[in-house]
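**Q** Please find the structures below.
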Structure P
Amino acid sequence: MRTLTTVESQVISAIANELGSADRAQLLADVENATARTVARDGSLIEFDIAGYTRPAFIGQRPLDVEGRIRDSDGVELEVLLHTDHNGRLLELELVRYEKGDVIAPDWSTLRLIRTDSPDS
C-alpha cells in the first residue's frame, strides 16, 4: 500500500464535490484516511483501503452518479469511474480505455465530469 498521489486525491475530491452531501462527506473523509494499491500494470485500476474501516465481504461495487472523461497521451478518450463498496465507502478508481491498447499517460488537465443520473448525460 502507498499514500494517494495528489492527482488521485484531487480526482476523488472533484467527483465527491459533485455528489449529494452524504456521499460527498463520506468520500472526502475516506480520501483523507485512504491508502492505495495500483492493481493493473498500466495504472488503470487503483484499489483503496481506509484506515480503521474493515471492509465487508465483497458483494459488488457501486459506480457513482458522476464519472469523468480524460484524454490519454495519444488522444484517445478514457472513462474515469470511481466506485464505492455497498456501504458507500471508497473502493476503486478505474480508467477505461475502449480503444485497443493499454492506458499510456492520462492528461489529467483534460478531466471533465459528467453526471450519469441526468437524462441529458
Structure Q
Amino acid sequence: MGGISAKKIVLVIVAILSLVGMGSTVFNAKFAWAKDKEIGQNEVQGKVMQIYTNVFRRGTIVVKSDQTGKTYTFYVGRRTLYIPHRYPNVGETIKVSYIDDRGALKVTQVQIIPSS
C-alpha cells in the first residue's frame, strides 16, 4: 500500500525529460535570436555601401551590417561627429551610433574602424 508503482515512476521520468527538452529548445531559440542582433542598442557596424553629403554637411550613408547583413540608410547632418575627423569612403568599415527620430535613423557619431 505504501509503495510507488512503476507507472508513476515512468510518468515522472517522462515529465522531467520533456521539461528538459523544452528548456533546451527555448535556449536554442534565444541563442539564434541573439545572432540576429546588432552590436548594441542603436549601434551598427558594417561597410559603407554609398555616401552622399552636400555642401551643408547633410546627406545619407548606406551601411550593410556585418552582423545581420541588413542594409540601413542613415541620415547625417552638421552635428554628426566623425572619428577621425573625415567622411568615410565607400568600402570602409564604420561603427554608427544613431537615434530613431520618428522612423528616421539620424546619426550622432560615425567611427571609422581601421582595416587590419
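**Q** Identify which of structures P, Q gives the largest calculated value of distance in nm of label points 7 Å out along Cα→Cβ at positions 51 and 75.
**A** Working: P: 4.5; Q: 2.0.
Between P, Q, the highest calculated value is found for P.
**Q** When distance in nm of label points 7 Å out along Cα→Cβ at positions 43 and 59 is computed for each of P, Q, which one produces 2.6? Intermediate values should be presented prior to the final figure.
**A** Details: P: 3.6; Q: 2.6.
That value comes from structure Q.
**Q** Have a look at P, Q and say which one yields -6000 for helix-only ellipticity at 222 nm (-39500 (n - 2.57) for each DSSP H run of 4 or more, over all residues; to 500), as calculated.
**A** Details: P: -6000; Q: -9500.
Matching structure: P.
**Q** If you don't mind, another one. Name the one structure among P, Q that Kirkwood radius over Cα pairs in Å of 14.7 was derived from. Before the final figure, lay out each step's value.
**A** Numbers: P: 14.7; Q: 17.4.
So the calculation was done on P.
**Q** Name the one structure among P, Q that mean count of other Cβ atoms within 10 Å over residues 11-18 of 18.0 was derived from.
**A** Details: P: 18.0; Q: 10.2.
Corresponding structure: P.
Every number here is computed from the coordinates shown, using simple stated rules; none is lab data. Being a predicted model, the structure only gives us computed values, none of them experimental. Cβ atoms are built from the backbone, for glycine too; each structure is taken alone.
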